[in-house]
1. The value 16.2 for mean count of other Cβ atoms within 10 Å over residues 40-47 was derived from one model only; which of 1, 2 is it?
2. For which of the structures 1, 2 does the calculation of Cα Rg over 2.2 N^0.38 Å return 1.15?
3. For Cα Rg over 2.2 N^0.38 Å, for residues 96-151 alone, which of 1, 2 scores largest?
4. If mean count of other Cβ atoms within 10 Å over residues 64-71 computes to 16.2, which of 1, 2 did it come from?
5. Output the label of whichever structure in 1, 2 has the greatest value of relative contact order in percent (Cα under 8 Å, 6 or more apart).
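We did not get these values from a lab; they are worked out from the coordinates using the rules stated. In this text, all values refer to a predicted model and were calculated from it rather than measured experimentally. Cβ atoms are built from the backbone, for glycine too; each structure is taken alone.
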Structure 1
Amino acid sequence: MGDLTHFNKSGRANMVEVGHKLNTQREAVTSASIFMKPETLRRIMDQKIKKGDVLAVAQVSGIMAAKNTSNLIPMCHNIFLTGADVEFETDEESSRIDIKATVRTTGKTGVEMEALTAVSVAALTIYDMCKSIDREMEITDIKLLKKSGGKSGDYVREGYEKLLEE
């Protein structure tokens, strides 16, 4: 199985051993977008969704998702997170909400999956809370923007330096 690190000698899946790695400060920043009808976005912004404050609930669900990633993704390590934040930016012109998650740890493995899970679940929460009025919402562009720390070094997605400064 060569360079595939998540397979054992028998070719079966395993969780990679990270005990030999040094603890380093690690951070991942991810994003996602959810498009919706203009009326749906207006109601979210005006807090007129029957289930409650959509963005407050989505923020908490994203943070909870980051904390529980290893329970969802089989080969992810259970990581002690030192910080997690989920932010939203509304774009009325495009009728969408952009979601950004920043997750941090000091440990032996990165937090990319935790940050990706955070934005995904935050978007799913928005969908769940608004589906009764808008089943055509579309979740898109789930991606890693930046990661730092660890042996593989830093990564910044080309073209996203400006978004990270906001």
Structure 2
Amino acid sequence: MSLFDIPLTTIDGAPATLADYSGKVLLIVNVASRCGLAPQYEKLEALQKRYGDAGFTVLGFPSNQFLQELGSSDAIKEYCSTTWGVTFPMFEKVRVNGKHQHPLYAELTSHPDASGKAGRVTWNFEKFLVSPDGAVRRFRPQVEPDAPEIIAAIEGSLPTVDAVAADEDRA
């Protein structure tokens, strides 16, 4: 099974897969509302607004593995929208580590970060950039969403203007 075929569930309970975002650059983030890193939501939303029309989306995956997430999907949705103005897609709570690790995170955590280290998610707001061809780049929680290395990875993975124009010509 490919990364794009792993079954997911949206925060509203609808079935989904990453294939639903085919052709887009994805920034997958395990989020937590009560975490000291929660202000990263603001920068994630800024990335969504900046690059959303260019073939990019943030995907938020709440996790309570570090005991810092709200109890219900409704509470998480309300917090994210009212506190941070989140418009990017959110999913149901998942386990990012351990025996009951979600299959998406089992695949994502097999990829190393910039220092070559793969394995467990270390904390909330760990980021995985997935390009349309399935290549994965990993950024640890302390790397801010607007850090130069993340911006460069996003921009380097987005389709070029020429490729977009060529696709439109074929349509």
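1. Going label by label, the one that fits is 1.
2. Answer for the origin of the read-out: 1.
3. Comparing 1, 2 by Cα Rg over 2.2 N^0.38 Å, for residues 96-151 alone, the maximum is at 1.
4. 2
5. 1
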